[in-house]
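Novice: There are structures below to look over.
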Structure 1
Amino acid sequence: MAGQPNDNMNRITGILTPHLTPVDSNDRVDEDRLREYIDWLIERGVDGLYPNGSTGEFVRFNPEERRRIVRIVVDQTAGRVPVLAGAAEENVKETIAACDAYGEMGVRAVAIVAPFYYRLSSEGVYAYYREIADSVSVDVTLYNIPLFASPIDLPTVIRLASECPRVIGIKDSTGDIAWMMRMMSAIRPIRDDFSFLTGWDSSLALMLIAGVDGGTNASSGVVPELTRAIHRAVKAGDIEYAIRLQYRLLPLFDTMLGVGEFPEGFRGGARSRGWDLGSGRVPVSPAQKEAIQQAQDEIDSLVTAGIASLTEGP
């Protein structure tokens, strides 16, 4: 029934990968490569998959392509890990339709970025999510990324968590640890099923130490072993090891983030692992292409160092 929560009240936890979307030479979604890539990620221990996220360039695909991407991921995953599908569309009606479609496909939940382009007030953000939560037949996670979209402030998160059983978590990509702690402090006493996920890779270990449930991290599509090891180390109480691994992740994330137009650097990271996922959906200039090529050696080296750090042990 719309507006009612699923029976599964367990929090979403672990590292869920907001993976790249492979495209072929004709600029179409490369289904075969996507299926292979999904298997590779699962074999390397990711805790979930996140199609149609920012790393997957969801705004650069049309609605039919976005639905196809989720259908492929759910089918290939075959229940091995949960799927958290990005469901933001251009207006609330289309977003609700996408949520229901993904729910029917079998996703664990949908992630909805706050409205973008038009900067909404806090009351507008609340009204947007409230209409969705009251209408859909699938669990919803909020997605706070003020860099690209209307910010979701603390009173709004509290209101939605208090009033909407369907709203079961938030992905926050600010990297602000104090902000995340304020949210957890306010909401966990009233919603023990509410998930807190960080989308900012450079503070992954610190966020986990502070008590978040997991992360949706672009780097996990390149070095899933490393992000998993950070999560597991914190959960095991080996903070020193987690911090040491974080210092391996940090330069890799910064380098991939700074190359070309996002997420071109992460495509370079995938190439370091043997995955040619195509050129993405955003044009790059000749100068940018040259810069991407020049950065590839550095990315290769940082990926190798990150993976090698796992063999050193705690």
Structure 2
Amino acid sequence: MSQTTPTPRYRGVFPVVPTIFDERGALDIEGQKRCIDFMIEAGSEGLAILANFSEQFLLADEERERLTPLMIEHIAGRVPVIVTTTHTSPRICAERSRRSQEAGAAMVMVMPPYHGASIRFPEAAIHAFYQTVSDAIGIPIMIQDAPVAGTPLSAPFLARMAREIEHVAYFKIEVPFAAAKLRELIALGGAAIEGPWDGEEAITLMADLEAGATGSMTGGGYPDGIRQVTDAWFAGKREEAAAAYQRWLPLINYENRQCGLLAAKALMKEGGIIACDAPRAPLAPLHPATRAGLVELARRCDAMALRWGK
């Protein structure tokens, strides 16, 4: 890892909290609280809310406004909270970010502005977008560099924004060849890159840690497993970290390639943490065979989710 990278304020495993619905598709507030309690007890060093893996794109604005303070209040300072405030409009994103900070967020995560499959913006507009958000708040911004936005964000451009925009300091890199991009970003940005993180359900976690990642934003189903990897790594026990990663990798791969954002809720329902693991339409539920395969792999790892609620 680059010697110029500062000691980060936030490090470790910050999984995404799924949004819990009932069978009618309404918010299940009690289930949401149990989900959060499990995730903290399972070892999450922080939590990310209202992210894509939270089905944020299926939530009404009023539901976002209800969930943000409700979840932060329930977390009650047990761990820091990252709130996703992505919006194409810089004004709306800045206002969402300001309200999240007021509610107690430690950080906001923001994808670059985009809309649909074809509306993209040039670097100058993206720079101005993040500047607007930064000017509205006093907490760090994590730039989410994800394929879903379809917006190329080169390492030199990300490093420049880190140097030039006060609160841009964290980066969740989940594009192909993430480790190479993390290395380049750290080398170019130096001390301005406070938090180079990986994502994408930890499918590239070991390579990204080798490249200098200091945090990981995964799915929420088994933070206890991811901690076995990162705790060993940050303690300087590389072989122990690699062995833990090998144990959990079949489950990580299955989540990434077969289940996506539905994996965490499926495991939580199987373990009695929540009553309903259904997504919101138009997302389809997991096929029963796919769900069974996920649970089988989680049992082999003795994932805490399968026994926490029983």
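No lab work stands behind these numbers, since they all come straight from the coordinates. Here the structure is a predicted model, which is why all the values come from computation and not from measurement. Cβ atoms are built from the backbone, for glycine too; each structure is taken alone.
Novice: State the single structure among 1, 2 that was used to calculate percent of Cα pairs over 13 Å apart, for residues 56-95 alone, giving 54.
Specialist: Corresponding structure: 1.
Novice: Still on this structure, I have one more. Of the structures 1, 2, report the one carrying the highest value of distance in nm of label points 7 Å out along Cα→Cβ at positions 72 and 288.
Specialist: When distance in nm of label points 7 Å out along Cα→Cβ at positions 72 and 288 is calculated for 1, 2, structure 2 comes out on top.
Novice: Compare distance in nm of label points 7 Å out along Cα→Cβ at positions 280 and 296 across structures 1, 2 and report the one with the greatest value.
Specialist: Structure 2 gives the largest value of distance in nm of label points 7 Å out along Cα→Cβ at positions 280 and 296 among 1, 2.
Novice: For which of 1, 2 does helix-only ellipticity at 222 nm (-39500 (n - 2.57) for each DSSP H run of 4 or more, over all residues; to 500), calculated from the coordinates, equal -13500?
Specialist: Traced to structure 2.
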